[in-house]
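**Student:** What follows is a set of structures for review.
We did not get these values from a lab; they are worked out from the coordinates using the rules stated. Computed from a predicted structure; not experimentally measured. Cβ atoms are built from the backbone, for glycine too; each structure is taken alone.
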Structure I
Amino acid sequence: MKNILLAILSGFLLAIGWPTYGFPFFLFIAFVPLLFAEFKIRNFSSYSKLTVFGVAYLTFFIWNIITTYWIYFSTPFGGAFAILANSLLMSIVFLIYHVVAKRTNFTAASSFLISIWIVFEKIHLNWDFSWPWLNLGNGFSEYHNLIQWYEYTGTFGGTLWIWLVNIAVFKAVLLYREFQDKAFIYRGILKTVLLLIIPISVSYIIRYNYEMPERSMEAVVLQPNINPYTEKYNTNDARIASLLSDLAEEKTTQSTDLLVAPETVFADGTVLQEFENSEAAYFGRQIVQKYDNLNFLGGVSFYQRFSDPGQVRRQSNQLGPNDWYDDYNSAFLISDDESQLYHKSKLVVGVENFPYQSLLKPILGDVMIDLGGTVAMKTTQPDREVFKLDNGAFTAPIICYESVYGEYVTGYVQNGAEFLTIITNDAWWEDTQGHQQHLSYAKLRAIETRKSVVRSANTGISAFINPLGDVGQTLEYEKRGSIKSEVLLNNKKTFYVEYGDYIARVAQFLALFIFLFAMVKYKRKRPV
């Protein structure tokens with residue numbers, strides 16, 4: 001019963017430390033109760049693996065359900081699966097730590113735990129069941145002044161920080177419990193304070209010494225506030241164009257360089273090869289001709305139908321014999337010079353992507369989730385396209401879920417992006433933590449790349465974010481309107497942009513080394 005209570009305590013500490021409502025300092029002690037429960041089971045109980053898995057699952061289930069319950073509003077099945085499966089994966093990672101801890105000393109076991117957790121988070125960024133929403137480094141998004149050094153480490157620096165402090169506190173508790181000497185508590189407090197103060201001090205030093213870019217341009221963001229369940233796919237593109245035109249009139253002037261509309265705002269389904277004749281392209285050309293310097297960036301749904309089996313790709317959808325189509329969730333930019341396209345390439349599991357289709361489809365059948373008309377495997381592209389504006393500036397056309405991926409976003413910057421544009425539709429989750437967390441995570445991308453963010457969300461929250469992660473002008477959830485701001489342009493690359501998730505690469509090597517060392521030497525006596 002004590003172990004169960006410890007597991008529950010860890011789960012709630014993780015939950016109340018999470019954005020956007022939480023205080024992240026709880027994350028620094030959140031794992032300590034669970035670690036202590038595992039230690040007791042490992043050393044003083046005849047039960048081991050199954051018990052450890054059970055208490056870990058309880059912790060992670062509580063954390064997952066409190067922080068991501070809102071997925072239920074878009075799909076009850078998908079929400080349940082995400083919460084149960086993610087809790088399972090986290091519990092398996094913790095169970096692997098338990099196996100290694102039984103066969104090695106405290107230092108090696110702790111190093112392995114930190115490393116294997118980072119490896120798990122890295123896997124969660126790249127595999128078909130990708131769900132990095134609860135990667136620990138995201139936990140500081142509402143307190144971004146504490147982690148300005150993400151421009152060097154990315155979010156894995158935050159994950160490492162959280163685990164180092166938890167391990168330091170846990171070690172102090174164990175030593176005091178073993179020797180009943182308060183000196184261990186004092187040393188633990190000192191070590192913990194240093195582990196907290198040094199990174200925070202470095203962060204504020206970086207912040208106060210950062211020089212904002214000198215170049216800037218004017219942007220206007222549109223928020224049409226269209227309900228995706230009842231309006232979006234029942235409103236034709238001509239009516240959408242009329243609405244966008246009215247919203248653009250509110251703030252757009254002859255000095256405006258960029259007008260941005262949200263993800264799939266043009267949702268009729270345009271034949272890819274006929275884009276230039278589409279309502280979306282027509283609206284874009286009309287609006288940019290009306291203003292001297294204007295470029296228009298928005299979202300559009302494309303499809304491409306074909307009968308040639310040689311054109312079939314892994315992401316193609318079949319309608320019948322010799323009848324396939326590719327479906328795209330895309331961004332487009334209309335300028336005086338040309339039109340440019342980018343196809344979303346980080347896809348939402350079960351909504352835009354059927355994971356491991358060749359393996360699972362024969363077993364599960366067609367279980368793609370219906371989100372108001374978006375049921376289909378989306379077709380992606382290999383490169384991170386950047387859009388060039390008439391004023392010579394380059395922007396990253398980031399679509400929705402893509403903004404959660406740190407190293408992925410650096411690909412746009414590597415290709416020349418000077419600021420980030422995020423177009424999204426967060427209305428699937430209603431007025432919950434979902435859209436608030438999604439906005440909050442965008443601040444991390446600003447810090448990692450030192451790029452301004454222009455964010456257009458269908459129902460909100462639309463916003464402008466500066467290179468320090470500070471949120472400026474916003475338009476709240478379920479509001480229709482537009483906002484305008486100066487956007488800073490920066491062509492410099494941060495250390496993180498240059499080297500990406502190097503912490504995860506080091507962790508992969510360290511986790512494998514310690515695991516093999518522990519398994520090969522499992523017969524030796526484990527230190528007390």
Structure II
Amino acid sequence: MSNMKILWVDDEIDLLKPHILFLEQKSYSVDTCSNGADALDKVTQNQYDIVFLDENMPGLSGLETLTEIKVKNPNLPIVMITKSEEEYIMEEAIGSKIADYLIKPVNPNQILLSLKKNLDHSRLITEKTTSNYQQEFRKIAMEMAMVSNYEEWVALYDKLTYWEIELESIEDPAMVEILESQKTEANQQFFKFIEKNYETWFHGDEHPVLSHQLFKEYVVPELSKDRPTLLIVIDNLRYDQWRSLESIVNQYYKKVAERPYFSILPTATQYARNAIFSGMMPSEMEKKHPDLWKNDTDEGGKNLHEEEFLKAQIQRLRLNISHEYHKITSLKSGKKVLENIKSLKENDLTVLVYNFVDMISHARTEMDVIKELASNDKAYRSLTQSWFKNSPLLEIIQQAQLLGFKLLITTDHGTINVKNPTKVIGDKETSINLRYKTGRSLSYEQKDVLAFKTPKDVYLPSITMTSSFIFAKGDLFFAYPNNYNHYVNYYRNTYQHGGISLEEMIIPFIVLEPK
């Protein structure tokens with residue numbers, strides 16, 4: 001590495017001449033001084049890439065000098081070097097956001113390692129991550145050709161999500177493009193898998209846990225009379241978004257289980273989330289709860305009766321539990337739940353439905369400023385994480401940890417960035433969702449959709465005797481021929497759900513215990 005400038009501050013600087021010569025041979029430029037006051041002058045007058053700072057000096061101590069340097073240049077990396085191993089010194093230095101901490105005597109290779117970690121960090125990570133992904137790329141490609149069941153699809157999607165997040169931090173757009181193309185290919189293969197297997201999941205033993213089975217199969221076994229359980233359903237949360245929130249949640253809770261499950265089709269809130277709370281597929285809800293279920297063409301909200309659905313399912317399962325349900329759709333409603341969280345400890349189960357991520361998705365379609373903030377998947381994850389860090393939901397989780405709640409986090413479906421249109425024609429009664437359509441006499445490109453001409457075969461309701469359902473594959477979205485170009489330009493590169501993709505269908509269920 002060249003053109004990197006180091007300031008080394010030590011009251012015995014002359015004894016460090018061999019170290020300095022070693023660094024200069026490695027093409028580093030090294031300035032020296034023997035006290036804190038001179039160090040502050042040099043930092044003011046020069047641009048340094050890093051400072052090595054002795055902790056034990058006469059006059060201004062190392063810790064005092066550290067504080068003063070941080071005031072002048074808060075982003076300048078400082079490596080503290082000390083003879084002392086006393087804990088309070090380490091804590092003071094770490095609390096002042098040092099870049100590294102070395103114990104004397106130090107050898108040249110320790111110094112070099114610290115430099116590379118702090119100054120060459122980005123390049124080294126980029127090179128290593130790129131190399132590792134290039135090797136993994138071939139494995140993923142082979143696995144994609146061989147995958148044959150839903151467990152293998154979960155594992156493959158987990159790998160793709162891992163590498164998507166790993167590659168977002170490196171400076172190599174070419175690698176990101178390669179991953180994107182691999183994800184596109186994976187979704188094409190996944191569509192064929194769903195096309196072949198989805199209907200059979202309702203008529204045999206080999207199937208993943210689906211939306212309508214989630215409560216009975218995953219939630220109920222976690223319930224206990226000995227402690228309260230908090231179930232948080234974050235609407236529209238993809239697996240990669242959960243990964244971006246996981247490290248924050250882990251400050252308060254430890255993950256004890258992660259059980260991915262599959263959203264039913266359509267991967268839309270009125271179908272998938274109602275299925276979670278009712279424990280039924282949509283056609284069963286329509287038949288057994290006609291007063292609660294609404295079809296696409298019905299007037300009014302489609303998810304207004306989740307609490308009633310949940311209550312009916314708890315009674316049907318004969319669960320002797322006390323429970324409450326809350327839907328949070330605003331900052332105000334989130335704060336209200338937070339204020340009353342101590343009272344929720346009296347319940348065996350508290351369910352919170354949090355709608356914010358879904359609102360981001362819809363706002364991104366309608367508001368230019370959100371389009372700028374969430375222009376791609378990386379930015380979408382970042383925006384979700386930023387919201388979460390400053391939301392009442394995080395405060396609720398923090399308080400739940402203090403109160404000893406077991407925590408379950410899940411979602412109803414994911415979402416996908418749609419990029420390519422496919423034409424569809426239907427009558428005025430056809431549903432309006434961009435990733436699925438239901439109606440009569442639908443005309444479409446057969447290669448682009450999975451169609452169910454008899455919806456009851458997959459437990460979906462029929463609005464009329466001749467209604468069918470179609471689901472878009474991959475990153476496609478439905479567009480009508482009328483005003484086609486305007487429609488396509490408006491919706492391209494927006495986040496939609498309802499169709500068939502890894503992002504929409506394979507979703508997290510997480511079990512956590514308080515730390």
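**Student:** Check the numbers for Rg/Rh (Cα atoms, Kirkwood Rh) across I, II and tell me which is largest.
**Tutor:** II
**Student:** Given a computed value of 19.4 for mean count of other Cβ atoms within 10 Å over residues 52-59, which structure among I, II does it belong to?
**Tutor:** Values: I: 22.5; II: 19.4.
For mean count of other Cβ atoms within 10 Å over residues 52-59, the value 19.4 is produced by structure II.
**Student:** Separate question: Which one of I, II has FRET efficiency 1/(1 + (r/R0)^6) of positions 36 and 228 (r between Cβ atoms, R0 = 41 Å, to 0.05), as calculated from the coordinates, equal to 0.35? Kindly include the intermediate steps, with their values, before the conclusion.
**Tutor:** Values: I: 0.35; II: 0.15.
Of the options listed, only I reproduces it.
**Student:** 15.6 is what came out when mean count of other Cβ atoms within 10 Å over residues 148-155 was calculated for one structure; which of I, II is it?
**Tutor:** The read-out comes from structure II.
**Student:** When FRET efficiency 1/(1 + (r/R0)^6) of positions 204 and 324 (r between Cβ atoms, R0 = 30 Å, to 0.05) is compared over structures I, II, which one is greatest?
**Tutor:** II
**Student:** Turning to a different aspect of this structure: Given a value of 0.85 for FRET efficiency 1/(1 + (r/R0)^6) of positions 340 and 476 (r between Cβ atoms, R0 = 41 Å, to 0.05), calculated from one of I, II, which structure does it belong to?
**Tutor:** The read-out was computed on structure I.
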